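Just so you know, all these numbers are worked out from the coordinates, no wet-lab data involved. No experiment lies behind these values; they were computed from the predicted model shown. Cβ atoms are built from the backbone, for glycine too; each structure is taken alone.
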Structure I
Amino acid sequence: MLNKLIRQYILKGTSFKDIDDKQIRNVRMLLNNRPGKSLDFKSPNEVFALLLSYRCT
């Protein structure tokens, strides 16, 4: 599933050797801020922040 999501931003047939760090950081940011059904339509970053706030209080 993750490969399918990554391929929305990096076209099929593109070698990952040709992807620079800036592009990888951009895709990572986009995916981590993308809401998901399995997370009750929250983004991974939102869920992580919630878990940290529960842990710290």
Structure II
Amino acid sequence: RDAPVAIVTQSPNVMDLVKCDGAALYYRKKFWMLGVTPTEAQIKDITEWLLEYHGEST
């Protein structure tokens, strides 16, 4: 089982655990989206920004 992907593919998923309208995972160049989310292009832009400015954060 691929742990990062399980949070959006297994039950309970991230939306069962956190009060939200949507959730998205971008992992290994693939998108998983639940509920109301940004577009794939927007998620990719956010991901690139996070890596550029916070790539060393854990």
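When helix-only ellipticity at 222 nm (-39500 (n - 2.57) for each DSSP H run of 4 or more, over all residues; to 500) is calculated, the result is -15500; to which of the structures I, II does this value belong?
I
With distance in nm of label points 7 Å out along Cα→Cβ at positions 19 and 35 as the yardstick, tell me which of I, II scores highest.
With respect to distance in nm of label points 7 Å out along Cα→Cβ at positions 19 and 35, the highest-scoring structure among I, II is I.
To test your reading of the models, identify which of I, II gives 45, 23, 12 for Cα extents along the principal axes in Å when calculated.
Structure of origin is I.
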